[in-house]
1. Suppose mean projected area of the Cα convex hull in nm² works out to 23.6; of P, Q, R, which structure was it derived from?
2. Ranked on mean count of other Cβ atoms within 10 Å over residues 59-66, which label among P, Q, R comes first with the largest value?
3. The value 30, 24, 17 for semi-axes √(5λ) of the Cα gyration tensor in Å, for residues 219-474 alone was derived from one model only; which of P, Q, R is it?
4. Of the structures labelled P, Q, R, which one yields 17 when relative contact order in percent (Cα under 8 Å, 6 or more apart) is computed from its coordinates?
Structure P
Amino acid sequence: MIQSYKKNFKTEEKYETIVIGSGISGLTTAAFLSKEGKSVLVLERHYTAGGFTHVFKRNGYEWDVGIHYIGEVQRPKSTIRRMFDYISDGKLQWADMGRVYDRIIIGKKEYELVKGVENFKEQLIHYFPEEKKVISQYVDLVFNVVKLMGSFYSVKALPPFLSWLLGGKMRKKYLEYASKTTDEVLRSITQNETLIKVLTGQYGDYGLPPKQSSFAMHASVVKHYFNGGSFPVGGSSEIVKTIYPVIEKASGTILINAEVDEILIQKNKAIGVQMKDGRKFYTKHVVSSSGIFNTYEKLIPPDVLKKNKMQKQLEKVNPSVAHACLYIGLKGSPQSLKLPKNNLWIYPEKGDHDTIVANYLKDPQAPFPVVYVSFPAAKDPSWSDRYPDRSTIDIITLLPFDLVKKWEGTKWMKRGKDYEQLKAEISNRLLEILYKQLPHLRGKVDHSELSTPLTTQNFVNYKKGEIYGIDHTPDRFKQKFLEPRTPIKNLYLTGQDIVSAGVGGAMFSGVVTASAIQGKNLLKKVYKNKK
């Protein structure tokens with residue numbers, strides 16, 4: 001059972017590794033080390049474990065805050081499914097979302113993204129028959145880039161000397177694509193504006209529109225869903241629930257309400273952590289899963305940061321996009337309310353993605369650049385058994401941190417009337433967009449509440465309420481310091497900042513970090529796993 005931290009928390013042994021943060025990257029790092037027989041202490045500052053994989057409950061409803069769909073897990077031999085099976089001992093189950101996983105809506109036109117590579121191509125060719133060769137070329141490009149990804153990320157786990165010796169060659173081909181924007185690559189094969197807008201209709205999954213995002217990031221997301229989307233049976237809280245026993249089996253522990261104040265460093269070597277209440281835990285290795293900005297600016301003593309010139313690293317990267325999410329509860333089952341399993345990506349009719357985003361950033365009253373609608377109650381086959389005659393919907397859009405910055409420092413749920421009024425205005429706009437697509441839901445909403453970047457800042461502790469760590473621009477992929485090892489001995493990083501956005505990227509970072517600590521490729525264990 002996951003325990004709540006108390007100052008008199010007793011431990012009979014010295015943990016070999018301490019992981020700060022219980023998001024999927026921290027959990028994966030801990031689970032892989034646990035499988036190697038290492039005892040791990042995972043420290044989570046909030047009242048629930050899981051990071052973006054946690055759920056919250058209110059008024060008889062439950063919402064998943066970060067897991068909306070996962071790709072590849074319906075294929076038992078896929079790497080991501082093997083990783084999930086390995087760290088959960090095969091206990092985590094998945095429900096397929098069906099033939100259509102994403103529906104791209106531009107103005108009044110709809111475009112379905114369907115599972116299966118050939119089906120995906122055929123459907124797009126149906127919409128754009130004159131672009132048949134382009135669509136095939138695009139799919140081939142996506143596969144080519146993803147194929148090069150393994151070599152690029154493997155370098156991050158290599159010892160420094162081998163990384164120096166082999167890194168250039170192992171990174172080179174992937175960087176040819178990672179160094180280009182999504183828009184740049186797509187315009188090299190087509191000038192069809194609508195096709196480009198549809199092909200990049202999932203850009204919300206990594207946060208940057210085509211002219212700003214790295215094509216490598218775009219390709220990895222698109223390929224991730226080629227075989228459809230899935231949702232964890234029982235909701236995303238099952239992720240922590242099934243991984244924790246693996247950690248516990250190796251005498252490891254997850255503590256909630258356990259906020260780390262500082263990483264203890266002696267002679268440029270991490271030796272443990274100091275808690276907010278002053279208590280100290282000592283260990284061989286410290287792993288931070290809380291993001292590179294949080295780790296460097298909040299957890300490392302300023303003199304150590306300065307000595308190692310780590311602040312200069314932060315100047316080369318930027319926090320990713322912030323968002324708002326409207327959590328909706330409705331009376332009625334997903335079936336009676338006719339809720340789809342597929343997600344909706346809703347865009348204004350006029351303009352390319354980058355122009356629409358730019359207009360919105362100048363004027364928040366301009367149309368939302370993207371509205372994403374997810375129907376978790378419809379995706380989870382166990383939902384109606386757990387919550388009879390109830391349904392939930394999540395509606396997400398981009399929301400600049402600057403729009404809520406003046407309330408920074410105020411307490412959650414107590415930020416004042418002006419803040420609540422802003423939330424109400426945004427909520428009403430999002431609801432109207434939902435009703436335009438599903439008019440029969442008008443009048444059926446029983447409960448709703450909006451999270452803003454300040455909510456994300458409060459619960460996930462990201463600097464500006466960002467959702468994807470640092471921006472996935474072409475420049476980001478050129479930064480060699482984005483790896484598990486830091487200039488401080490025995491201090492490691494894991495998470496989206498080390499690999500890439502999303503659950504898959506954060507999860508793979510956990511494997512990379514655990515491999516770096518152990519000095520061997522632990523991914524091989526995944527392929528040998530027979531459970």
Structure Q
Amino acid sequence: MGVDKWAWLKRGVATVGAIFLAYALLVYWGPGIEQYGPAPAQATSAQATDCYPEDGLYGPWSRTAIAFEHFDSGRTHNFGCASFGGSHDKANVVTATKLPGRYITPYNFVLDEGSDGYVYAGAYGDFPGSPGSFVAKIATDGTEMWRRQLFDAPSNPQLWNYPGVVGIHRNGSPYAVFGTKFVRLDTARGAILAELDLPAGDRTNTAYNGFNGFADGSFVMKSVNRAKGCELQGFSAFLRCDGALDVGPSEIAVIDPEDMQLLSSIKATEHIGGRLTTTRWEGVDRLYLAGAVSMFRYNWDGQKLALDSSWGPVPFMQEGQTPAPAAAVIGDWIVAQTNALPAKTPMSLVAISQRDARMVRIEPFADLPFWAAPPPRRSFLPAMLTVDPDNSRIYVMDAAMGLVAAYRLDQETGKLDLLWRVRQRTMNFSTLIGPPGTRVFVATDIGRFCPLLQCLRSYDSEALVFRDAATGRELARSEKLPKMTSGALVTPVDDGHFRYLGLGGDIFDVSVAPAR
């Protein structure tokens with residue numbers, strides 16, 4: 001009887017193991033790309049006479065391959081001036097070379113007109129050894145030219161060490177924001193030429209997480225807040241602190257970049273966790289903010305920033321969802337995806353008309369077959385979507401689901417049509433490069449099988465993947481690289497090269513070429 005009992009138990013364990021193995025193989029090796037109808041007609045390269053969009057979308061940035069973290073003020077991530085060195089119809093090889101120097105938790109990388117780079121780093125306070133925000137200037141060959149420490153985190157453990165950003169204004173100067181301070185830097189030595197204290201009620205728990213700019217040349221920025229009593233640093237303050245979503249509203253500030261004076265300030269209606277998006281639409285500079293519940297629009301007349309109550313606010317969140325990382329401008333529409341923090345409710349993709357605030361909503365990754373993602377299903381991406389205004393395409397991702405999808409937006413109706421969907425798991429922003437007719441979609445890939453989101457907590461490497469943006473077909477894939485800074489961007493620079501920002505401080509030069 002005892003022998004039969006143990007034999008039954010062994011058979012049961014073997015059966016369960018076989019079922020789990022079969023399920024894992026199905027999830028891992030199941031269908032990858034799902035193509036829905038023919039690819040839409042694309043813009044031709046002849047239509048792109050200038051790889052920079054009009055100033056109303058591009059904003060006040062220097063005209064380089066990347067002077068602002070997301071290329072233009074509309075946060076499209078559409079780097080039309082960047083090139084793809086590989087082939088679209090033959091095999092490619094990806095080369096990654098580590099640059100000298102170490103820049104712990106690099107967040108963003110920008111180029112000046114001489115192709116020297118500036119990296120903003122040190123501000124992921126929950127990463128061991130993060131020194132606090134600093135900016136370093138790096139030559140094309142990777143040689144460090146100078147480093148300016150902006151905030152000494154070890155000496156100020158009570159202050160929230162959270163990333164801001166560096167950007168290059170069209171006047172040629174680099175500017176950076178960190179904590180509640182905004183600075184203008186000297187290009188030659190990195191000296192602080194001017195410094196401004198930004199509006200803040202509680203400087204211990206407040207950080208200005210980046211900035212944007214209006215077409216008239218002014219900067220605009222807003223704060224995020226850590227829950228009072230929370231001592232966690234970096235992004236962990238949002239993930240693990242009690243009351244992280246129940247904090248006071250953000251401050252919004254408009255700054256003159258020349259005299260470094262506060263032009264206008266206003267308190268937002270809600271706490272704005274994501275970044276700001278600007279564009280000039282119908283002759284007016286607009287600011288879009290994705291709040292905790294609603295999308296808001298503010299108008300800037302050159303003197304005063306004011307809430308546009310004739311347009312919104314537009315409630316776009318569903319119960320159980322978490323806020324959007326930011327909005328992007330695509331033609332006459334503002335688009336965003338929810339769940340910048342982990343959620344049990346599926347992610348929504350929303351398109352809101354700039355003209356009349358009507359909204360279209362879909363759930364890109366809901367109601368999928370069981371093999372598409374292992375239950376229990378969750379949704380999470382701390383980075384925003386990417387858009388291609390030339391082709392009216394939107395690219396959404398979900399790190400928890402491990403999926404990427406492309407949609408076409410009908411500019412007249414707002415209707416969203418699925419073009420393709422593929423398995424790929426990233427915690428970072430995606431990037432578009434190349435002319436309209438041959439766009440390439442670039443993003444990292446952590447891996448496919450991730451039960452209970454365990455891989456998002458423990459992964460230490462990821463590959464860089466290049467796809468045909470119209471069809472999702474894979475064009476090239478790198479070897480595994482060290483984990484990239486979560487929420488950072490695969491950054492195009494000059495002549496088909498990229499900067500890959502490793503969380504531990506290594507920056508890689510990456511390029512693609514046809515295989516021999």
Structure R
Amino acid sequence: MGMCNATGCTSVWGSTWPYNPYPFPWTNHLFQDSPSVAMGIFEGHMAKMADGFRTIRKAEMMLKGTYKPEDHDDFFTYFHWGQFTDEEWLLCPPVVAVGGDGAMYDIGFQNLSRMMASGKPIKVIIVDTQVYSNTGGQACTSGFIGQVSDMAQYGKVWQGKSEPRKEIGLIAMAHRNTYVMQATLANTSQMIEGFIDGLMARRPALFNLYTTCQPEHGVGDDLGVHQAKLAVESRAYPLFRYNPDNGVKAEEAFDLSGNPDIDKIWPTYQLKYLENGHEKFMELPMTFADFALTEARFRKHFRKVPRDAWNENMVPLAEFLEMAEGEREDKFPFIWAVDRKQQLSRVLVAKKIVESCEERRNFWIMLRALAGIKPEQPKQEDIESKIRAEVVNKIAQGLMKMATGESGGLIEMAMAAAPSATAGAVPAPSNGEYMAPWLETENCTSCDECTKLNSKIFAYNNDKKAYIKDPFGGPYSDLVKAAEKCTAQVIHPGLPKDKSEKDAEKWIKRGEKFN
């Protein structure tokens with residue numbers, strides 16, 4: 001491919017030829033101009049590709065004796081990239097514009113918008129660090145409320161950045177002709193799939209990528225992936241994709257898959273702490289504040305409270321956020337944390353972080369509405385079904401242990417027989433091809449990947465080992481994604497009961513190696 005690199009970290013850190021990390025032609029231009037330069041390079045490059053394809057087409061027609069100048073010359077005179085066949089199009093190296101949030105969100109946004117409006121299938125990568133990293137870490141419109149940085153300092157009048165984050169993904173969607181992906185290193189499957197779909201699309205594509213700037217965010221140099229994971233789990237940076245090729249309705253084109261606990265406002269996590277020398281756990285909501293506490297750019301908004309100062313007016317933040325304005329009077333929101341001795345502590349949350357939590361919560365609610373996801377209705381837990389599902393899982397595991405040597409057929413029969421073994425724990429096969437999913441619970445490493453992906457399908461038992469709570473608690477694709485993300489490789493997605501699910505064949509193909 002060819003790349004137009006906006007001046008910034010991506011060029012400074014990448015160095016210059018022959019020491020840069022780019023194994024393809026690239027150019028560097030003014031801070032704000034990379035999309036515009038890419039448009040010019042794209043047209044020139046496509047004109048050369050059209051010359052080549054024109055020659056090949058003419059030669060093929062001449063060899064077949066079908067070329068007639070009076071019929072074909074006019075077409076070939078004006079032949080351009082919009083008339084390439086799919087085969088020809090796939091031979092064209094993509095032209096990619098790369099820049100940070102300063103180059104794309106702000107000073108260069110008019111260039112980016114014009115490029116998307118043009119419909120030219122140029123691909124754009126935004127390295128979203130939420131600050132102007134290369135010029136000293138100044139405040140950027142992609143930053144969060146309360147973020148402390150150069151030009152957004154913390155003091156009596158201003159407590160960090162005051163305005164909400166600009167969502168470039170939504171702005172790109174407003175052009176209605178652009179493939180859009182927002183992604184992080186926390187979910188490489190979602191990111192790589194999005195890259196492939198966007199690169200293959202014959203339309204503009206924008207890839208907005210959460211990128212930790214270690215010195216400006218105030219985190220360790222080796223914590224980029226860790227912070228990206230927290231950003232996704234706290235709704236600070238939701239993952240999504242928008243593909244206009246999938247339909248004109250928002251719910252057809254917009255995809256929120258890859259986010260944990262989509263049906264909830266906040267995902268949950270387990271906080272481990274020590275009490276009287278014994279290890280204990282708390283199941284807690286992961287709010288934006290829990291993520292912000294881990295980064296120095298928000299640290300001035302938090303204050304640890306000594307245990308002897310704890311009082312009844314202190315309210316867990318997730319509860320505080322659900323209170324009406326009048327109910328919040330004389331209440332102090334806090335989040336749970338642990339100190340260096342692993343002792344439980346309370347950390348008070350300042351008003352700006354509360355505002356940021358509300359803003360991130362409301363953005364998440366809006367995204368779910370765009371994806372056509374209805375709020376979950378509270379329901380009573382079905383204890384009987386839960387027990388049956390656990391029994392089915394144990395039967396499946398036992399049959400797998402019995403299967404040795406050339407007994408793949410036995411395993412398959414076990415998976416098909418397991419549903420009927422416990423009085424309807426899982427619906428019986430409807431078409432002879434259904435194979436129930438199974439999980440090797442005793443080999444689970446408690447990595448949380450499956451339970452965070454879909455807590456309706458997966459759950460932990462009392463030993464914090466995962467089991468399949470409800471195989472129909474979500475789409476078949478979630479079973480395959482969980483198998484791909486499982487660090488112990490103990491999840492087996494089986495085969496879907498409903499082959500009419502969206503992209504069912506694709507997910508069956510991806511799940512084959514895990515069965």
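1. Working: P: 23.6; Q: 26.5; R: 32.0.
Computed on structure P.
2. On the way: P: 19.0; Q: 21.6; R: 10.0.
Sorting by mean count of other Cβ atoms within 10 Å over residues 59-66 in descending order puts Q first.
3. Numbers: P: 36, 25, 19; Q: 30, 24, 17; R: 39, 24, 18.
Label of the originating structure: Q.
4. On the way: P: 24; Q: 17; R: 9.
Value 17 for relative contact order in percent (Cα under 8 Å, 6 or more apart) corresponds to Q out of P, Q, R.
Computed from the coordinates by the stated procedures, all read-outs in this text should not be read as laboratory data. Not measured: the values here are computed from a predicted model. Cβ atoms are built from the backbone, for glycine too; each structure is taken alone.
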